[in-house]
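Next up: the structures, one after another.
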Structure P
Amino acid sequence: MVPQKKLDQVSSLTAKFARAKTVVFTDYTGLNVGQITELRAKVKHVGGELEVTKNTYLKRAGVDAKINLEGQELNQPTATLWAFEDEIAPLKVLADFVKINNLPKIKSGLFQGTFVDTAKIKQLASLPSMTELRGQLVGMLASPMSRLVRGLNWNIVKFVFTIKAIADKKATA
């Protein structure tokens, strides 16, 4: 008989597989508790979750979620990054953390239901987040309007400067 605690953990992982937009498997060997806690907090801040998971539970949850995790290097200690809200933001946090600490080692992942390797995860992490894309779009949309306003306003400004120059010239004469 399998203990209820193990069944609960597997069902929790299965639910996370169903809910997550992006999943990344990492080898956290070499990280201390403080570093893992720091990474967890940063990932949580952007709408993700970092969880140390047992490989057997992950494989079982993958079977339950109809995801074949065979060949995904689930043989070393594994920390799983779950991206629930934004697909890219937690990957950016992980990539930045890896740049600074050279750990954790990214094994592989799932992006929109497709398995991706380390290179693809790094490529995805370099993409702008949804917030950045929205900001760029607003800037692009506002730019022509502001130029139009400045262009239309320039004739009035030029007229005012001309009147002021004439008034100054008459005041000195």
Structure Q
Amino acid sequence: MLTGEDGSATLETVVRAHAAFVFKVAYGVLRNPHDAEDVVQEVFLRVQRSQLSEVQDRRGWLARTTFRLAIDVVRKKRPVGLEEPKLPSSEPDAEHVAIHRQQVQQAQRLIAALPEELRYPLVLSAIEEMTSRQIADVLGLPESSVRGRIFRARQILREKLAAITEQKR
């Protein structure tokens, strides 16, 4: 239990300091804000029950716990693909919107088809804009492995997109 009397951080202080980061990690895996919020709540319930004041790397502990809980949600749901982002309503014409939507869906399908070991680092890097160091903390991997996985994921996507482009010609 976190208390403020002995100088350690209170639960409220930890939530204020890390809630956005925890949500970012959860959303990066789940791509659904409601599921991400549920994971954030579960993480902070675990913080309340834990001895977080004794943890050396508080941010790393939060990242790993969040990632593991989010992965559990993914495994329970087994989504077909990633949630499509909302398109702005100020698009100039319907044809442009339709083409953009198809491209986004295709990219999401290609990303969703990547093996988990490549997909999660790519999503956390490209979509959630986390550094390779932050991703390494979240996934519990060496930073060099994270960079290698992101490189391989991008290379696979590049090859698949090139093959799709060739087919259309």
Structure R
Amino acid sequence: MLIVGVSGAVGRAATQIARSRKAFVIGASTNFDNPSRADAIINPATHDLPREVRALTSGKGADLVLDAVGGPMFEPSLKSLRYGGRQIAISSTKDRRVSFDLVEFYHNGSRLLGVDTMKFKGTEIADLMKHLRAGFQEGYLQAPAISTWPLERGVEAYELVEKGGTPTRHVLIPGATEQP
């Protein structure tokens, strides 16, 4: 499995779930501290992603790509798939439009899926969390660190999130006094 954006919150969570299912996880990230504990990390800024993925998969390519970046990473992610592989697009950078070689796509028997977690209903989220509960109880799934912010410092919290680079989740809470 290739997880594009493996160092982000979605990538770290996806890596934990994939590894709990015994998947070999290849991460794509420009951040090499590997907080996700992927089996391998490829820096797509300095390495050819599809070539490196094929080198790590005996020339086959990834069975599944979870693309949590989109934009300029979309096509290299798609080219990293094995024949008949699936790519899940879950997010995108400000570059919402992408292009790719359609003939190459269908000759590879690839499948593309879009997931919009903002459309999940409360019952769907509850079912998902119920399914993941054992992983948290047994310790192979771990929630990220959380910093709470008073509403008055909301702009500052959003600015910190926009900078990225931290695994900490920032939560605005009315009346909170704890400082990050």
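A compact table of results
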read-out	value
Comparison of P, Q, R - label where mean count of other Cβ atoms within 10 Å over residues 49-56 is highest	R
Highest-scoring label, criterion being volume of the Cα convex hull per residue in Å³, among P, Q, R	P
FRET efficiency 1/(1 + (r/R0)^6) of positions 65 and 161 (r between Cβ atoms, R0 = 41 Å, to 0.05) - structure with the largest value, from P, Q, R	R
Structure with the greatest value (metric relative contact order in percent (Cα under 8 Å, 6 or more apart), set P, Q, R)	P
Answer label among P, Q, R for the case where helix-only ellipticity at 222 nm (-39500 (n - 2.57) for each DSSP H run of 4 or more, over all residues; to 500), calculated from the coordinates, equals -9500	R
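Computed from the coordinates by the stated procedures, all read-outs in this text should not be read as laboratory data. A quick note: this is a predicted structure, and the numbers were derived from the prediction, not measured. Cβ atoms are built from the backbone, for glycine too; each structure is taken alone.
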